[in-house]
Structure I
Amino acid sequence: MNASSENILQLKQKLDDHIISLRNDKGSWDGKLSSSALSTAVAVFALWRYDKRKYDFQINQGLNWLASNVNLDGGWGDTIRSKSNLSTTLLTWACLSIAKDRSEYADTIYNAENWLTDRLKKLDPKSISSAILNHYQKDQTFSVPILAMCALSGRLGNKGWDLVPQLPFQMAVFPDKFFKILNLSVVSYAIPALIAIGLVKATNSKVAKPVAFINKSVKPKVLRILAEKQPDNGGFLEATPLTGFVLMSLIGAGEKDLEICSKAADFLEKSIRQDGSWPIDTHLATWVTSLSVNALSEESFQNLSDKDKLVDCFLDQQLKTVHPFTKAQAGGWAWTHLQGGVPDTDDTSGALIALHRLKESKKISIVAIENGINWLIKMQNSDGGMPTFCRGWGKLPFDCSCPDITAHAIKAFSLWRENLDSNMKTKIDRSIKNTWRYLKSSQQDEGSWLPLWFGNENDQQHKNPVYGTSIVLYYLSGLKPDSLSGFDKVRDKAMDFLISAQNTDGGWGGNANIISTIEETSLAIRALTSYNKKEEIEKGLTWLNLHLPNDLNDIKATPIGLYFASLWYFEDMYPLVFASSALNEVMKSSLYLKEKTNAEVQ
C-alpha cells in the first residue's frame, strides 16, 4: 500500500488518542453539534414573544450572533459552513422584525431582503407563502411552522394567517396508534407542532360555527396531550426549533400562561451557548458514544479506562417503560440520555453493537440485549425495512424505511445472534431475510443506496449516495450470504458505484465529482476495505493522510447531517470517528497485514 503501514499505525493512534481525550466525566462522549442560524432565530423570537424583558440578554446575544454570522450574499445557511437557503434566511428575517428600528441591524435586514427578493422575485406575503409551500410539497412538518412564524412576526402582512395552512390539531385527540392511518401531513415526531401551530392558526382565523365549536371542545384535551409529550426540562425532542415553534404558537393562541410555555422558555434559556447561538439539538451523546466505541483499534479499546462506566451509560439509557412522546415500547435507545430523547432504530442498533464490543463486562445481561433486539424487530415495516421512530407511518419521507438504518440493524442482529437462544435466532433470521428483501428493492439503478438522515449540499438534489452505499456495504460485510438471494450481484453493483464515485484526487464527496470530504472519504475507504479493493483504498488513504490536519483540534466537520425536516448540521466528532473507523478496518485487512509483515522482514 502506498501509505506505509507505519504511517497508518501512527495516524490511527493519533486519532484514537484524540477521541479518547474528548471523553466526559461519565466515560462517554457528548460531541458538539454545529450552531444553527435557524435555531437561533426561532429561539430569539420565541423568547421575545414570551418575555422580552426577562430574556433581554439572551435575545440580544442571539441577534448579535445572527448579524455576525450572515453569509457574504446576505443570507443564512443552516450552519456557518452552509450555503444560504430560503427557509433559514426567511426565518432569520422574520426574527429580525423585532429589531427593525435598531440602526445596528439595518444593513443586515436590508441585505437579507435583497437576498430574498432575488430568489422570490417579489418580497410580498403571497410570494413567500407560495415559495415555501412549493418547496416542501405535501410535507407540512416544516412549511407551516415557517409560515406561522412569518405571520406572528408580521412579515405576511395584516391578513397573514390566510396564507398559513390549517394543521388538523383536532386529530391529536385520537390515540397514537391511529395516527398511522390518519394520513397526517406532518411526520410522526411533529405532533407538538401539529397541536400548537394548528391552534394558533385556528385562533387567528375565521371559521364556521360548527368548526369553532369542535375546536373549543377539543382544545383542553389537545393541550393536555401536548403537556404529556413535553419532558420535564421543557425541550421537545431536545430540539430548539420544535420547542421554539411550540412556544411562540401557544403565545399567539392566547395560552401564554400555560406551564408548557414557562418550561419551554426555561429550556431555551438554558440551551443558549456562550457565543449567543443555539444548536438544533442539545447533543447526540448516545450516537457519538456508540460511534467512538466502535471506531477504536483493539489496542486502544483494551487500554480504555473505565469501560464499566460505558456499559453503565448504555444500560441506564435503555428505555425501561413506554415512551410518552411516541408511545414506543421499552427496549430501545435514543440519540441522547436527556429527557427529550426518543428511542430510534439507528441509535438502538448502535448501542447494541457497542455493547457487543463491551460484552466482556459482567454487567451486561442477555435480557437487556434481547429487549433491544426485540424492539428492533417490532419496528420493522411491512416492506422489510427499518423506519426511524414509528413503524407503519410511511406517508412522508422521514417516516419511511431507510437503507442505512436497515443495514445497521442487520449488523446488530448478526453480532448478537450466536449469544441468543434458538427462539431469538429464528426471529433474527426471519427479520434479516425481510431486511434483505427491502435492501434489494431500495438499491438504485446505478447500485447506490440513499440515506435518510444524511445528504450533501453540493449535490443537485442534496442526496448522498456515497454515504448510504458506504454504510450499507460496511454493515453487510462479514455476513454469511448463503440465505440471501442475489447477495453477490447486489454487493458487486454497490461496489462498482462506490468505485465510480471516487474523485480524481483520490477522495470521495457525496457523489461523483463533488468535493471530497474527510467524512465521506473515510466511510468509502472503510466499506471498500471490507472487500479488499486495494487500488481505490490506497488512493483514498493518500487523500485522507493529506487532509487530516496535524493538530486534530483544527479538523473541520462538513455539514452532511440532516436533522428533522432537512436541516443541515455538522458534528465535530464525525470526521474523527469516521476516519478512525476507516483506519481500524484497514489495519485489520489482509492488505495491511501483508504490508506490515513485509516491512518487518525487511
Structure II
Amino acid sequence: MFVAVREAHMQAPNLPPRIYSRDAHLHGSARWADRAHLAKRHYGENGNMFLAYGLPEHIKARSFDITTNTQKHLLTIAPTRGGKLLAASMPRCLEHLGSLVALDVKDGELALIAARYRRDVLGHKVVLIDPWDLVSSRLGVTQARFNVLDWLDPKGDAVVEDAMLVADSLITDKGGKDPFWSDEARALVMGLVMYVAATPLTLMPTEKKSRDLVQVRRLLNLSSIAFKKMVSGEFEEDEAGNISLVYAGMAQSRNEAVRAAAARIMGKAEKELSSVLSTAQQNTHFLESPKIQRSLSASDFSFDELEDGNTDIFIILPAGRLSNFNRFLRMLLSIAITAVTRFKTKPNPPVYFLLEEAAALGRMEVIETAYGLMAGYGMQLHMIVQDLNQLASIYPDRWQTFIANSGVIQIFGTRDLMTADYVSRLCGMTTIESLSHASAEIRAGLFTDPNYLSREDGLTSRSLITPDEIMTMHPATQILILPHAYPVACFKSVYFLDSRYRDKKGKPIFDIHPDYAHLPLPRSVNFKRTGFDIGSALDKVFDGG
C-alpha cells in the first residue's frame, strides 16, 4: 500500500504540486485481525471449535465468536492461576463431540465438572482412572482399572516395540548428562515386561504372583542371587556329570525376544548390572503404592474403545501427587496415543487429548512424534504449559516444533520475559508514522531566520505489541496466533458465566464444583450482547492484582 503525501513548502505558482509516494508497510505490515479478516480466513462464527470473543469494533458494536475447524494440535501458554480451566480446558471438555482423554491432575476438577454432562447429555461412556477415588464415588462411577500387560500380545509382531514403549514411559532421564544408565534400565525393564507377559505365573520366582507391572517390580526387588537365577535359569549336575535344568528362567523362554533380553542382562558385569538395577528400581518406586497397584491389576476397558468416538477417559491424580506419580500418567498416555495411531478408521472428530501441566510429564518421544507427524492420525493434542521456558527445558532441541505445528496458540497472563518476547516477535513488526519537531537559533547566517523551526515526518518500525505490553495486558484478554491470519487480540471465555453453556432455562449444562456448591449460582451472561462491556464484567473473575 502506498500513501500520497503533498509537499508543504512553497513552489512556483505555475507548477502543479509535487506528490511523493511512500510505502506505508515499509518497515512491516503486521496488524491486529479484525472481524472481516477472521471471517475471510475461516475463523468466523461458524466453526466447530469455539476459541474466544472478538473485541467490539466500536462502542455500539457487539463481541463475536472466534472459531476454527482445525484438527491440528493446540497449545495454551498461561501461568498458574491464570484462568486456564476457565478459558481453555473446560470449554473444550464441554464442546468436543468426539472421544476424549484428559490428564486431570488437579484433584479431578475436570471430571467433577464435565464428566456427567458428557455421559448423560452426549451419551458417552465415561471412564475414570481414579486411584485416589477423588471423583468416582462422588459421581457414582466405578473406579476403572487398566492392566498394561493386557495390552501387550506376547505372540504379536509389536510386542518388542510395545514393551519398549512401556519401559520408556517408566524410565526418565531427569536431565542427566549420561543417558547410559537410563538406556540400560529401559532395556532391562523392557525385557522383564515381556517376560512377565509371556511366562506362566507358576514359573515366577516370587511368593506373590500376578501378570501385571507389580510383578515386574517384584522381580526388580529380588536379591542379587535370585535375580540372576531368574534370568539365567538354574541347573544342577549329578554325580555322572550330567547337567539338568532345575528352574527355567528368561534364558530358557520360548519367546525369542525374552531370550534376547536375558542374553543382554547376562552379558553385564556385576557392578554394571547392580547400577542398572538400581536405576530401574528408582524409576519404579511408584508401583509400591497400593492405590496404583489396584489401578493396574486388571482391565475394565480398552483404549481401542476411543475409536468409536463415544468414549471419554479421565486420568485423575491429586494435585500434590503429580511429581511422584508422573510415570503413571506417562505410561497410560503413551499407550493411549499409540492405540489411536493403530485405528483402522481415523476418528472424526479426532480423539482430543488434554495434557494439563504437560511439562510435568517430562520429555516424551511419543508426544514429540505426535506433534510433528500425527495430526492426521485422528488425534488432536492440546498441550498446556505455564511458559515457553518450561517447554524449552523439556524439549531443548525441538520446542519450536510444538509452536510450528499448532493450529491454535493461546497466550494470556504471562509474566515470563522469554515468552513475552517470543510472542511479540510472532506478532510481527508494523510501520508507524513519526513526526518530529526541531528548533534552533541560527545567528551566523546573514539571511537566516533567528527563530528557525523545522518539522519532519517519516516512517519507522515498532513491534505490533511489545513484551512489556504483553506482560501488562488486561487479565480478561488474550492473544491467539492462528495459521494464515494476523494475530488476534480478544477476550477469554468464562464457562461458568457464559450463556453458551446454559440451557434455555439458564441452568448450567455442567456440574458445579463441590468447592463452590454452597455459593449462589451466578447469572448467565450473553457475551455478545450489543454494548456489553466484557472487560469490566470479567474484572470480577480475573483478578489482575
Structure III
Amino acid sequence: MNDFIVDDITALLKSAVDISEDEIRKNLELPKVKEHGDFAFPTFFLAKTRRMAPPKIAQEVYSQIEDRLPFGCIESAETAGAYINFRLSSQVLSEKLLSEIYTRGEDFGFSDEGKGRNITIDLSSPNIAKPFHVGHLRSTVVGSCLYRLYEKLGYNCIGINHLGDWGTQFGKLIVAFKKFGTEKIFEKEPIYALLDLYIRFHKEAVGDSSLEDQAREEFKKLERGDPEATEIWKRFYEYSLEEYKRIYSILNATIDEYTGESFYNDKMDDALALLEEKGLTEISRDALIVDLEEYGLGAALLKKSDEATLYLTRDLAAILYRKKSYDFAKMLYVVGSAQALHFKQLFKIIELLGFEWYKDCHHIEFGWIKFGKEMMSTREGNIVFLNDVINRAGELAKEIIIEKNPDIDDIDQAALHIGVGAVIYADLAVRRNHDINFSWEDALNFDGNTGPYLQYTHARLASLERKFGKEITADIDFALLKEPEEKQLMLTLYRFPQKLGQAADEYEPAVICSYLYELSQNLNSFYQKHRVITDDTELTNARILLMRCVRIVMKEGLKILGLEPMERM
C-alpha cells in the first residue's frame, strides 16, 4: 500500500528533527484521545540527545514546521505536552485512500513481503480412527487463519496435517476389529464405528488382560509390514481422512499435505545418526537422550529402553524433512500450550546441530476451549465431537434466522455459514494464549463482538448496494466526505494493511477480529447520524463509494478469518 499519511508526516518532520526517516516512522502513533488529532509524534525519546524537556522539544519542532502547513494530506498540527498532533485533510484522505481501495479491490492490504518465500504450517493433526473433536478445533482454525493471512502478505503457504496415524492404539483397534467387528459396521459413519471399537476394547480389557498383549503383538506386526495388519490400518486411515476432509471443507481449512507419523518411520534413523555424529546423544537408564539440563530443558527422550521411538524423534525427522523439501522461511507449529517443553527441546536440538534456521521455527501455542464441564477422554467415551458442535451451531442459527428473516434463500446453507462462523469467531476473537469458555448464547449473539454481528454488517452493506442499484465509481466529489464519522471510517480503513502486518508479526488472529469489530462499530456510528442514499445525488455517490470500500475491507477480513461474507441475513 502507498503509505501516504506516514510519508507526508515523515517528510514534514524530517527537516525539523535530526533523526532518520525510519526512526520517525517507528515513533508515530495514534493519539490516546481522538479529539487531539489523527496522528501523534511523541518527543520523549529525543530528550536525551537534545538535553531539554520533551514539551519544550515539541514546541521547538512545531515552530520549524508551522509555516509549511498545510502539507500533503496534513491539514494542521498542534502541540499537547510532549506530543505534536496532526490532523488530516478529509478531502485528501478520501481521494487517495478510497481511490486505492476501489482500484485494488480484494487486493487491498496485500503486500509482496513474502514473495518467493515458503511458510510451512503444522496444524490440526487429529488422531486417525477417532472422530474430530473440539480439542483439535483451535489448531485447525488458528492455523488456517494464519495460512490465509500469510498468503495475503505474499508468502507461499504449505498447510501440513501431521496426523496421529501410528502407535500401539492401532494394535488395539486391529484386535477389536478382528474380535468384535464386521464389515457391516463401516456401512454408515465408519469413523464412529472405529470409536466404538476403541471404547469396546478398553471395556473388555478390564476383565481380560491378554487383550493388551494381543494389541502389542498386532502393532509389532504392523511395524514389520504384515500385509493383513497393514491392509486393516489403511482402511482405518482412509475412513478417517474422508471424514476429516469433510470437516475441513466446512471450516474453510486448507490442508496441502497429509503426512502423519507413519510417513517418518524410515526417516528417523537418519535423524538419530545425525545427532550421534554431532555427539549430542547419550544413554541414560537404558534410554537414548539429548541432555538439555544446562538449558533448563531437562532430558530430551528420543528412544525408550525397548527401542520404541517417541514423538520427539518423529518431529525431529519431520522438521529436517520439511526444511529439505520446502526450505521454509518460517516453520509454524500450531499446537496447544501443553506441548511448550516439547517444542523448546526440538528447537534447541536443531540449534545444537548447528542449523541457524532454528530461529525460523515457532511454536504457535494456544489455550483450551471448554464446552461446559464436558471432558474429552476418548477411552471413556465422554467427548465433544466437532461434528455435533457444527450441527448444533447450524440448528441454533436456523432458529434465529427463522425469527429474524424467514424468507432468506437457502436457509439451511445460511444457517450453516452463520453457525460455523460463530464457532470460528468465538475461537479467534480470544487471544490464542487464553482459554475459552464457549457459550452458545454469546457466540450467536447478533450484537457485540461476534461472528454473526460482523457477517450482518457485511450483509447490510451488500443490501445498500442492491438498493442503490447503479454502478459504483470513484468519479465523485471527495470534498463531500467531510463528516467526523466519515473521516473516522476512512482512518480505520487506512489501518487495515497495518493490522494485517501486526497480526502476522504476533501470529495473532484476534488482532484482525478486534479491527473488524472496531470498523463495524464506526460504521454503526455513521449509520446513527447519516443516511447513505439521500436526495443529493452527488452526496449519495460519494457515500456509496465509502460504503463499497468498507465492504471490501470487511469482506477480505472475514475471508482471512474463515467466515463467509454473507450477502443476505
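Please treat every number below as a calculation from the coordinates, not as lab data. Since this is a predicted model, take the numbers as computed values, not measurements. Cβ atoms are built from the backbone, for glycine too; each structure is taken alone.
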Answer label among I, II, III for the case where mean count of other Cβ atoms within 10 Å over residues 31-38, calculated from the coordinates, equals 16.9: II
Computed 1.39 for Cα Rg over 2.2 N^0.38 Å, for residues 327-462 alone - originating structure among I, II, III: III
Structure responsible for 24.5, 90, with Rg and Dmax of the Cα atoms in Å calculated and labels I, II, III on offer: I
Ranking I, II, III by Rg/Rh (Cα atoms, Kirkwood Rh), for residues 87-198 alone, the structure that comes out highest: III
